[in-house]
Structure 1
Amino acid sequence: MILPGKTIGILGSGQLGRMLSFVAKRMGYRVVIFSPDRHTPAGQVSDQEIVADYQDVKALERFAKEVDVVTIEFENIAVEALNALAKHVPVHPSPQVLHISQNRLREKTFLAKAGLPVTPFKQVDDAKGLQDALETLGTPVVMKTAGFGYDGKGQAKVNSLEDAVNAYEQLGGGTVILESFINYQQEVSVIGSRNARGEYQDFGVIENEHKDHILDLSIAPSSLPETLQKEARDIARATLEALDVIGVMCVEFFYTSEGKLLINEVAPRPHNSGHLTIEGSPCSQFEQQLRAICTLPLGNSEIKRPTAMLNLLGDVWAKGEPDWESVLKLPETHLHLYGKAEARAKRKMGHITMLANSQEELAKKIQKLRHIL
């Protein structure tokens, strides 16, 4: 166990690292951030901010000497950095988990071989392979770069071979993955946590709505039938166990028009859809991450009351500072801003969580918030 008083190292310095830092400081840990940037959302609230490139081996070794355990707050870090750190200090999730999850092709292949339900897919290595893949999958399909994509980046919907050729060129060629386009009723996620003892918890099923491929709204508990919720939670647990995840992982699903649950992707860290757990659960996803990587007992993750999270993108600031007074007049409404200096379109600047006594009350609160913003 890594007990309070020890030091948590975080690779990455965005809002997820910031929210983990808040929890770690509350529980008596020191926090050291490692990233190439200064005055970051996480760096603002940490004890120390080491500014260096993720490939800087000497800086990584200096970082390792300062901390007792290392975790990540985003996936776009070279696995070599984690391998270098793992020689000196425990790293959770492991470099192998990152290696698999930061590449869409490796991720889908691993999950399929583990017998977990994924969207049908094909690997394409060059333009010549497009036609064969389209004949196998049919159209429409979604073409995605194999690695380093999020919030809809690095992907395109394809309806014909001509579309596929154009999209392939726009994505830069090389190895891509084609996935069947899924007609879905709902997008849902399950955020699971697991420690080195094999103890497991999750927050149940969370329902998500996206706009322009960016998460807009998350609501829990889910309204899906109990049998489907159990199935999603069982699949999520099996995913974390197959990957041997220590820490927190989000498993995102499509609930298809045919009534099936298919894994869309996984993220080996706290997730945007789990921000509602900060006020909605006795133990938030960030505290659960801390507990898991420190081999502490996992906390109570039950979400008993209707809870929602509304993302705040830079677009909200287009006409000036939002009307926070009206927002904060709403009972059981909580504002979280990430300390980012510049509000840009589509940039995640913060979120609002809200609790209610019924789904109807929650829906009215969401509608009122949208009107205010």
Structure 2
Amino acid sequence: MLRLKNLSKSFKRKRAVENLNLRIQKGELFALLGPTGAGKTTTLRMASGLEKPDSGQVFLDGREVTNLPPQERDISFVFEGLNLIPIYTVYDNIALALRSPIYGEPEEEIRSRIERIARDLRIDHLFDRKPATLSGGEIQRVAIARALIRRPKLYLLDEPLSNLDLKLREGMRAELKELHQRYESTILYATHDYIGAVSIADRIGILHEGKLHQVGTQAELHEDPATTTVASLMGNPAMNLIRVAREGTRLVPKGDSSYSFEMLKVGEVTEGILEDDLLLGVWPEDVQVSLEPRDGFFKSRLYGQEYRGNDRVISIAIGEDEILKKMVESNFPGHYGDACWFALNPDRLYLFNPHNGKRVV
């Protein structure tokens, strides 16, 4: 459906997107995940024709559209700012595209389609209201209805839920997924929100500093992260990364030799390469913690905690400079400063090159 080939774009000598290659299949809901400034909006704007790439090509449904204007690409764009027209009613905002000279649909067809999509999004009672009188969630639904009403080949959604509170975001994510399945639409969804991406996307692309680091399902990215960037953006909390040196088959944290971790695959690291400078990665769920001494566990202390509803994220100190994060239930009895004992699952550890971020093992 959508293919981006070798796309690059700079603004005043700052590279926003660099040599990006991406394929999105028909009927797929694809999330482009990355922090603010990663290049997500620029990528979507190049795909839509609102921004011309410095180099590279854009293909839509097998046809090159790199030099076509936006109105000739059959793409619908939901912007982060939503951009509803304040002097128009909700009904007229939704109808705007279908009334344009490009489409020129008859009013009977426009009303039929608006009523159908408005029922799906539960905004049919808002037709006569102006945007200024709507809540954040209602504005979001109207913006999505305006995009869906055209039934284009591709929908581009740029951080569409970022201005909503947590409860509204959760509800709108569920509705987006349901609408995607019902209309069998193709969606490219840009977001900085890991939870938002994994909860609705078929596949995820990790974008950081204009570079696409990896593409895959949530399970693939979690099981086989290619770089520290992927490891840092996947998971909530993200992967723990600890600076270590290799001593034979064990890994010792920098600055604290009282800990040493066994890693079953450490022998795969080529002799002489980064022997004394590695990043050890472990997902929070692969950290074991106890408030009583246990064989094979290292003694430490609880450094901090963060409540998240029914769960808590605790931090375990490793020496003076490193911590491990672990998700526990909210009734976990440990508190800040308490002694604890921890262990790492030896066959669930990863090694990264700290200089370029690439996976070593």
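Assorted remarks:
- Label whose coordinates, when mean projected area of the Cα convex hull in nm², for residues 114-241 alone is calculated, return 9.4 (choices 1, 2): 1
- For the structures shown (1, 2), FRET efficiency 1/(1 + (r/R0)^6) of positions 74 and 338 (r between Cβ atoms, R0 = 30 Å, to 0.05) is largest in 1.
- Origin of the derived value -9000 (helix-only ellipticity at 222 nm (-39500 (n - 2.57) for each DSSP H run of 4 or more, over all residues; to 500); candidates 1, 2): 1
- Entry that produces 17.0 once mean count of other Cβ atoms within 10 Å over residues 178-185 is calculated, selected from 1, 2: 1
- Identity of the structure behind 21.4 (criterion: Kirkwood radius over Cα pairs in Å, calculated), options 1, 2: 1
- When mean count of other Cβ atoms within 10 Å over residues 66-73 is computed for each of 1, 2, the largest belongs to: 1
Each reported figure results from applying straightforward, stated rules to the coordinates on display, with no laboratory input. No experiment lies behind these values; they were computed from the predicted model shown. Cβ atoms are built from the backbone, for glycine too; each structure is taken alone.
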